[in-house]
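Listed next: structures, encoded as structure tokens.
The numbers here are math on the coordinates, done by the rules we state, and not lab data. All figures in this text were calculated on a predicted structure; none of them were measured in a lab. Cβ atoms are built from the backbone, for glycine too; each structure is taken alone.
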Structure 1
Amino acid sequence: MLEVSDIDAYYGETQVLFGVDLSVEQGEVVSIVGRNGVGKTTTLRSILNLAEVKDGAITFRGEEITGEDTQDIAKRGIGYAPEERDIFAGLTVRENLKMAATSMSASRTAERMESVTERFPKLRELYESKGGHLSGGEQQMLTIARALMEDNDIILIDEPTEGLAPRIAEDVRDAIADLKGEKTVLLVEQSTKLVYELSDRIYGMVDGEVVYEGTPDDAEESGRVKELLTIQ
């Protein structure tokens, strides 16, 4: 479904990614792991043309999307749940969800909101609460829920459990697990437990390069993922 081929990516004049290769097949959950600052988030942002790709290519469903406008990339069916969450603090949960479904009719939006909030019952309870009044975990749920509002084929999810209390992190983990087989997911995550439980395949990054690819069983047996998370 998605292929990143030998890309070099930059912010301004600073190169962040060096020849990154990865692929995601339909229905997979693929995780990218590594310490902070190694290029995991930039990899996701490169797919959406939020970081500049100067070499290499990105293809989605067999069509190259390298350098396309971010809005056009999103319209192809690529959803994004960023680590920063970027919710509208002054809008209610209901309004945030409606804002994420700009291409749908009112009736279809209502149906999708019903479906999405079945995954996150807490959001239904908070429908009329302002985004800025939500806890960190509630905001993260809303971020993922917004990415599910459109008919996206693949969801890019960045650090969904970062900074969350264990109980709330489990709720987020369960929601992602529910997507398995229904949606394709490219996940950036630091929790080895979540990565091992959810992933079909794992990529490991160090200093802007992919240095490992394997299955969760291989990664757990070899200890490679834990090693990648401790490399200085």
Structure 2
Amino acid sequence: MDLGIQNRVALILASSKGLGKAVAVELAKEGARVIICGTDAAALAATEAEIELIAPNNVVSFVCDITDENQRKNLVQQSIKAFGNIEILVTNTGGPAAGAFEQFNLDDWKAIYNLLFLSAVDIIQQVLPGMKEKGFGRILTITSVAVKQPADNLISSNAVRTSLLGLVKSLSNEVAIYGITVNNLLPGYTRTNRLENLIEKNAKVNDVKESIPMKRFGTPAEFAAAAAFLVSERASYITGQSLAVDGGWIKGH
């Protein structure tokens, strides 16, 4: 299937490794011009080199801490300078620390809110005018299955990520007339390096597989395939949705 994103400009946040990297690689394979970013310069350079082999001259990378407002602004400016107006935006972040409610003070909550919510809002605000100008845009937020089924000991993530659901649904209604879709992708337990490290530290993490109807963890490639479809021309009539890629782990509708 031709997804229709050849030469589309795509900015993927937190994409030097993990799910963000998988999405960037998949979009590059589909012919998109991709901008990747992250705080780990070495990992970023390695990922850029890997994508360059797949899509020569169609990838650039920038070191960026998306919790910093000035760095976010610079990221968007440099991305536009490199490839032109951003047509596909995939927001992504690392997860906040685990813990119960009383382990977090007010400053912790402010930092988590900035990481998970404000970073997405800020960059969306910056790229939206260009999408409206082109009459085409794809905004995809990556959150977590925890927004539908809260996970134990992850109260900060459960609380703040859920706010993105309201943003996605409301914004999708506002910008649909401009040919812009806004959707949310919910990764379940996926075999990333982070999950491998958790299993190494605590073998009981493997037991989670028994609660997944497919009895296995997902792969980054499976997640990235769903992301690529949602930001494609083919998904032009899908907006305001939250899709779980979780092997059926969420128990509700």
Structure 3
Amino acid sequence: MVTVKVHDKIFENITGIIFDKDGTLSDSHSFLKQLAQKRARLVDAQVPGVGEPLLMSFGMLDGDLDPAGLLAVGSNQENAIAAAAYIAETGRSWFDSLEIAKKAFEEAESVLGDRSGTSPLFTGSLEVLKFCHDAGLKLGILSMDNTANVEKFVEMYHLEDFIQLKMGAEFGLKPDPNLFITACAKLGTKPSQTLMVGDAPGDIQMAKNAGAGGSVGICWGNATAAHLEGADVAIASLDEIQIV
């Protein structure tokens, strides 16, 4: 067991850390903005007038992406359902609306292609994962992206030696505490001995409701971000996590 120190907060008897991916380990802000815009344009091409409301529903405000908005923290399924709801308001059936949304989402992903150039690993993250692993902690990723993309991310940035758990939205949706409990079971740790590190209120709420050993909120460059208020401690960079 390990003692983890984050500023003046001490977490004792920790055996594992579970990280969110987008916005926590992966600097995906630019990619997600492009994805929101492409999805909205493709839907609007089929259902004129829906594009702008869709951008707002995704969390795009004044050309920037809300880190606590739907696209930033929601699963692909949740985003598709939200898009379909706007389409259905034009008089189309629910199933037709959902099909239009899903096809637009698939095309947007295909057009944008490989994320590697627009969703890099945050600087310094690799070193943090390494020292946590070397200290004996079990490490995992729990994301609202799909598992296949989590696995690609781990492979792309050569994290296989450090990340033992790769889970996506197929296993459940944040902030359901059962998702964290399941992740801990797969990782081989107890929730009460596992930290959750994430950039969204859903990460924090999930961890608290699951009885996690602690929740660490991260907003790169701005630890005072309002959406992190519920975390046990907030950080602006992963290297603020220390092993003592």
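Here relative contact order in percent (Cα under 8 Å, 6 or more apart) was derived from just one of the structures 1, 2, 3, and that gives 20; the source is 2.
Of the structures labelled 1, 2, 3, one was used to calculate distance in nm of label points 7 Å out along Cα→Cβ at positions 138 and 186, giving 1.3. Name it.
Working: 1: 3.2; 2: 2.2; 3: 1.3.
Answer for the origin of the read-out: 3.
Tell me which structure, out of 1, 2, 3, gives 14.9 once Kirkwood radius over Cα pairs in Å, for residues 2-89 alone is calculated. Each step should come with its number before you reach the end.
Working: 1: 13.6; 2: 12.5; 3: 14.9.
Derived from 3, not from the others.
Work out the source of 3, 12, 17, 18, 15, 11, 9, 7, 5, 2, 0 here, i.e. which of 1, 2, 3 gives that when P(r) over Cα pairs in 5 Å bins from 0, in percent, for residues 130-217 alone is computed. That value comes from structure 2. From which structure (1, 2, 3) was mean count of other Cβ atoms within 10 Å over residues 10-17 calculated, if the value obtained is 19.1? Structure of origin is 3.
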